[in-house]
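Visitor: Take a look at these structures.
FYI, it's all coordinate maths here, none of it is from the lab. Computed from a predicted structure; not experimentally measured. Cβ atoms are built from the backbone, for glycine too; each structure is taken alone.
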Structure P
Amino acid sequence: MIFSVLMVVVTLFYLVVLELSKNTIVGWIIACVLCAAAIIGRHELVRHGVYAKRYGFALWAGFLVLIVVNYIVTAPPLKRLPAVDNKNPEITEVIQITQGELTGVYNEDKTVRVYAGIPYAEAPVGELRFKEPQKHSGWEGVKKCDKFGPMAMQTRTAPFMDSLMHMKKQ
């Protein structure tokens, strides 16, 4: 009985974390299925008379590992913002820059050409971590520059913490 109650309480807490982190509904469904499977699995072990504490620990460990994987897999997708607000913006002519050819989009009244998300430096990963920015090596073909790139590295809290801070301000 204690196992089942604790499993439900942990699952409810986990569902709150999923909601605050803006994970997909699939994550909710998987969490509920995992909770039910753990409770049913323990019940079946007890019913057959083979339950031991190590099985309880194994059920908890498996449950916790799977909800962490679930949290990561069902995280909200990275959304790249469009460069202009108008629907189906007209694409600009191809232009040439040092790294290669690219196109952008026009604003609604075609008074401004917008080229968003142009990579000017290599990603700071691997050997480039904590080094001076390196010039981007370029790309093949024509690059579509109609959406802003990922946000620059800076202090930012996780969606979970953002949600809590937003609740605090209200």
Structure Q
Amino acid sequence: MRLFFFAAVVASLTVASAVQAAAPPPAKPVAERFYSGKWFEIARLPNAGQKDCEAPTTVFTRADADAFSVVQTCRRGSPNGKAKVFNTKGKVVNGSGNAKFSMSFLGGLHHQEYWVLDRADDQSWALMATPGGNYIWLLARKAALPAAARATALARIKALGYPVNRLEFPQH
């Protein structure tokens, strides 16, 4: 999703001003199926690592009960542009109701935790963020969200304290 995991890692390694003091805790548990299948990035707060990337997707593949592999793909410049692919692994944080997970980067030299702050009851969309409150992503199981679902998700982002007016919406 414009390589959102990698971009957040890159951004976390640089000095950046916080959007808010910290992300709020996840609102509800997440089903294990969250970590399998394809997700499309619908919206995100901008960061330096995600420039010039369209049609971002992330595919999770379960390895076991709490581990998974991830393949992230984005297209440079347009939805039909050259694909950039990033592969990594992740692990669900024990005791988090599957709502927190960590990813390893740079050959395991860096680990970043991510939180699923909220989700649709049918898990058709989810809000993921870094715990520091700097970044948030709206992910969906389809490349476009129905208008009502999109409005609900954006309202939830705003209620969580993130600046909706700064969100970027990649093309698909």
Structure R
Amino acid sequence: MQLVQAGRQWVQLELDAGLLRQAAEEEGFACKAETRERSIVLDLAAPDREAPLLIFDGADPANTGWFARCQFYVDARSGAVMQTPFFLANLPDAHGRVNPRGVRLQILTELPVHARLPGRQPVTEKALLGVYITLLRGLTQNGVALCGTGAVQPLAGRPEPARK
């Protein structure tokens, strides 16, 4: 981890894309990683999974039980995973439709020095890896709640009616 100063102070995380890919594979995902200047983008797919990944519409009353158990909440408009430097997006399938067994995850590697993770813990590579693994488990076991409507679509729960 490096401290960068350009007007304001930033923390530059030195995340290893190979380690992120390995952790995803251990959790049952096929993973493609792309390192960018200020982020790492991961395409995560669970092709062997029978059910869709557990991203629920938090506003649907049928998902109230899941919403209460979720550790992560995603802003459907921006894809921001609240209290993390993660951004989640739907992954299209071969036909351009939303893939119910895949997501794209962007992890920011340049953060303000005052940034904190859940539990108000400071951002370090080790702490971020722990939150990342917990998010992967949330997608397959506990559920991730989608708040609002926007670019990110729910993958589990009651399907949305077709739009005309």
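Visitor: Quick check on the output: 28 is relative contact order in percent (Cα under 8 Å, 6 or more apart), derived from one of P, Q, R. Which one produced it? Walk me through the intermediate numbers first.
Guide: Working: P: 21; Q: 28; R: 32.
It must be structure Q, since only it matches.
Visitor: Still on this structure: Where is distance in nm of label points 7 Å out along Cα→Cβ at positions 57 and 81 largest, in which of P, Q, R? It would help to have the intermediate numbers written out before the result.
Guide: Numbers: P: 5.0; Q: 1.8; R: 2.3.
Checked P, Q, R; max of distance in nm of label points 7 Å out along Cα→Cβ at positions 57 and 81 sits with P.
Visitor: One of P, Q, R was used to compute Kirkwood radius over Cα pairs in Å, and the answer was 20.7. Which one was it?
Guide: Numbers: P: 20.7; Q: 15.8; R: 16.4.
For Kirkwood radius over Cα pairs in Å, the value 20.7 is produced by structure P.
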